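S.K.: Take a look at these structures.
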Structure I
Amino acid sequence: MRLLKGIKIAVILKIVLVTIALAVLGFLMQAALLAGDTQIGIFFGIAIFLIALVYFTRISIPLKFFLPGVLLLATFVITPVVYTISMSAYQYKTGNILSKPEALKMLKSNDAFAQVPNEKKFDLKLGWCDEKYGDPKDVANAPVCALVSYYPDNIYFLSTATTLTPLTRDRIIFNKVGLPADVTKVGAKYTWEPFYEDEYATFDKTIVSTRFKYSKPGTFMQAEGYSVMAVYAQRIVYDAKADTFTDIKTGFVYKDNGRGNYANTKNGKDVMYPGWREVVWFENFVNLVNDPSVRDPLVAVFIWTCIFAVTTVVTQFALGLLIALTLHTKMRGRWIYRSIIILPYAMPSIMSIMIWGGMLNTDFGAVNNLIGLLVGHPVHLTWLTDPTLARTSVLLVNLWLGFPYFYLISTGALQAIPAELTEAAAIDGASGGQTFRKITLPLLMQMLSPLLISSFAFNFNNFNLIYLLTGGGPKDTLSGQSAGATDILISYTYNLAFNKGTQNFGLASAVSIVIFVAVAAISLYGIRRSKVLESFV
């Protein structure tokens, strides 16, 4: 009891909370290691060690406050950046997703065999054979056994992965529609029992993966569904010592090309799939410059991204400042106007964008209906499918979403400007326009430059607006166009990585790094030109 009296409640609470946190992290570490995610498991282990060291010792008081932020920074910022940089050095795209052992296993098991042309396709009835295995329901030991038949030629036999037993017609029990349904006892020890309905689903993977024996050398049978059996033969042969594949029919040799595929030694463009992730170092960055199919759309998207970001910041700031100047003077009902103006900023942007998407609909949108009322006849302006109108729509919707923010910060900045400066200018005979150009605007720019730069960086990567309003389009996919008229760099990168057809994670990672460098360079240049950091020196 004396010991408990000497311990503060806060210390007990700290021990309980830290212990719970360590227990949760320990569970996550164990789950990650069991799932094969070794790197994640190691990270959780390091986090457990650091938390225990910092909070159960007095090694550093400041770390008790900084450690959670450091761990979150490492998890959600540093780790994704490092992963993106590392992936930019890989051939990592559709067809090159797996590791080499996984790709090699698939090539040897699936792609090494092909269906034999002009060979019969057999009727199939699946069941159990009990030769050498006792009870046919002893599924741990009894093999799947196929009753295979080809009625036109009176061919019937039982086949497992290792045995083939021909049957005569008198051994077959046919069902009402004339298909084999069961067999009589074969010999003294060999019986067959068909699957029940529920057993098909239970042993689905076993059925699909089993290679049933066939009479012709070098071939085997494989089930196509539950009622058809097809004959397959080996197509390519793998030489483990030379690490090559040889096409049996053509004699072509396929060798590791060092870029994630086995390629024909006589024609490098003839490669085998699936491939694997392979380090290609700076090839993705080189393709950004040398490959016209990548370079041309990237340059067009980059130019439009800069135009979009600059135009957005200029128009939003201009409109926000204009309204702020208007409402800076005293007027009746000013608080009502201010409440109305910030409504677009108060609403969730995703909801606003989707509403605007409906309003800009060509056939049923409110915008076309309103214009039709004004001009006296229906109009069908293709706001979201015409390249020029789509870009205009994107800029107008973004203006609607962003000007309240600039109104708010401009209002605060105007209130921070000393009234003595404008009063002195008025006494000296300066007009309102001169006072604004020479005093108000320079002071506003000095105060708001960091916010303007951050707004530029935000709009440079304004994925939500583009994705929800136009999806990056319009885009002529039939002519091979890879970037849409309203695609900005971030939406273009997203399409590279997660396109429904072809995905290229390595190239998308390289573009992501280019985006980071571009935004950082432009932002740094803007900060240096505005001299905003000089006030902190």
Structure II
Amino acid sequence: MSTALIMFLVFIVVTLGITYWSARQSSGANSFFAAGRRITAWQNGVAVAGDYMSAASFLGIAGIIAFQGYDGFMYSVGWLVAYLTVLLIVAEPLRNAGKYTMADVLAYRLSPRPVRAMAALSTLTVSTFYMIAQMVGAGALVALLLKDSGITYQTAVIGVGLLMITYVVFGGMLATTWVQIVKAILLMSGTVLLSLLVLARFDFSLVKFFDAIAHVTYLENGVQVTKDFFQPGLRFKPPYGPLDLISLSMALIFGTAGLPHILVRFYTVPDAKTARISVVWAMVLIGAFYIMTTFLGFGAATLVGRDTILANGGTNMSAPLLAQALGGDIFFAFVAAIAFATILAVVAGLTISASTSFAHDFYTNVIHHGKERNPGEEVRVARITAFVVGAVAITIAILLGPTANVAFLVALAFAVAASANLPVIVLSLFWKRFNTTGAVTGLATGLVASIFLIVISPSLMGTEALFPLENPGIVSIPLGFLGAVLGTLVRREPAAEEKFAELLVRANTGLGAEKATEH
């Protein structure tokens, strides 16, 4: 395992070097929160892909496919299709109408204080959910790799948390961006190589590969069974399985456009055209990656086996154990180091989005009414928030333990984002009548509904669940839209309606956007 430790240390040294360089480049809020808006289209596209292809993608999806076949692959489909929503609805208007956060768009024509307060709460909630999943994956991975060195799951989670806080506190968005770029390149390289090695075991014959997938053998309740992993129903079983699949799909497809750590990436580019091109770059990389999850998951099911995976860390270890089976301990260490890089990069992105939202939206614009404070104070508050958010995520990840599937945990974060954030973003951009009451009501309804349904779902209550679906999206997303619409209809807000035309022009043309983001 010393090889794994060396690779981990190399990545840590490289990323800390990036952080040091970034810290010297960054001065002021614009640099800390938005990398000075100097990121090019390809850089931002690769960074978006790096931010998006999280531990849930590399570890969690591979694990779900390895254990639940076709049903697990539906996660890959949902996460890929989701970027069409981002490209067609969110990327360009967001870059043109905002400054640092999602709330900038909402506050453009609505009363800023209540909207920003609720948006900050929603951002912190979604980021924390997502971050916990990454921490769980990190802890399980590092503990498995370095168990001979005496590293426990708890120690691994704390170590990853401290590294992530270091990236954000000292390097800001510039460091986070470059860590994500390095990670995305490593992840794509490792996934391509692993996919080729899987196919090589089947003589590069898809027919042989698919035949093996149709005859996966493993122990179930002490009895050896053989199942066809192409057949649906291994995860989404009757009577509620089809509804659960629809609910999951809604959460994934609509949730991406409401994820704070994805949305803030569009503020790092100089203009809306660059934002659009960066989404295309991201879609190409993400699409290729999710197609290859087929080889990771099914390869682990056929070449490693469910029983071996369960005996060596659980479902999240499917991809690293596949690498070990195909390339020995060195390739195992390399793939594990990539997964480690994946987690660090995504957690850094989540942390900076959460700390930016709290410092910019809540501290500056809610508590201090948007007035100018002492130079650098907003950045200092963001850095303190990074410590707090990191500590909360570390604590909850330790309490959950290493066995929780990270793809499932992230899907819950998507449900909260789709239910709370997306309705108010869409209605703010496209409905003239939409007002402050509607935004606050929509955010609150989506947030409360999604979290409440998660609490009473089988995910947390098991067989005693009051709500039958694992993912609440099919109910909570319509409730989020309904809350926003009903809140809007309660009263009119002439000032918001008057500024709609101005927002529409700016969101679609970019007129005035640069002036607004300079101060």
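S.K.: If FRET efficiency 1/(1 + (r/R0)^6) of positions 219 and 451 (r between Cβ atoms, R0 = 30 Å, to 0.05) is computed to be 0.00, which of I, II is the source?
M.R.: Value 0.00 for FRET efficiency 1/(1 + (r/R0)^6) of positions 219 and 451 (r between Cβ atoms, R0 = 30 Å, to 0.05) corresponds to I out of I, II.
S.K.: With helix-only ellipticity at 222 nm (-39500 (n - 2.57) for each DSSP H run of 4 or more, over all residues; to 500) derived from the coordinates and found to be -23500, which of I, II does the value describe?
M.R.: Corresponding structure: II.
S.K.: 3.7 is what came out when distance in nm of label points 7 Å out along Cα→Cβ at positions 59 and 427 was calculated for one structure; which of I, II is it?
M.R.: Corresponding structure: II.
S.K.: Using distance in nm of label points 7 Å out along Cα→Cβ at positions 227 and 299 for the comparison, can you identify which of I, II gives the largest number?
M.R.: When distance in nm of label points 7 Å out along Cα→Cβ at positions 227 and 299 is calculated for I, II, structure I comes out on top.
S.K.: Taking mean projected area of the Cα convex hull in nm², for residues 275-434 alone from the coordinates of each of I, II, which one would give 17.8?
M.R.: Structure of origin is I.
S.K.: For relative contact order in percent (Cα under 8 Å, 6 or more apart), which structure out of I, II has the highest calculated value?
M.R.: Once relative contact order in percent (Cα under 8 Å, 6 or more apart) is tallied for I, II, the winner is II.
S.K.: One of I, II was used to calculate semi-axes √(5λ) of the Cα gyration tensor in Å, giving 66, 35, 26; which?
M.R.: Computing semi-axes √(5λ) of the Cα gyration tensor in Å on every structure in I, II gives 66, 35, 26 only for I.
S.K.: To continue, here is another question. One of I, II was used to compute distance in nm of label points 7 Å out along Cα→Cβ at positions 123 and 475, and the result was 5.0. Which label is that?
M.R.: Of the options listed, only I reproduces it.
A short reminder: the numbers here are calculations on the coordinates, not readings from a lab. Remember, it's a predicted structure, so these values are computed and weren't measured experimentally. Cβ atoms are built from the backbone, for glycine too; each structure is taken alone.
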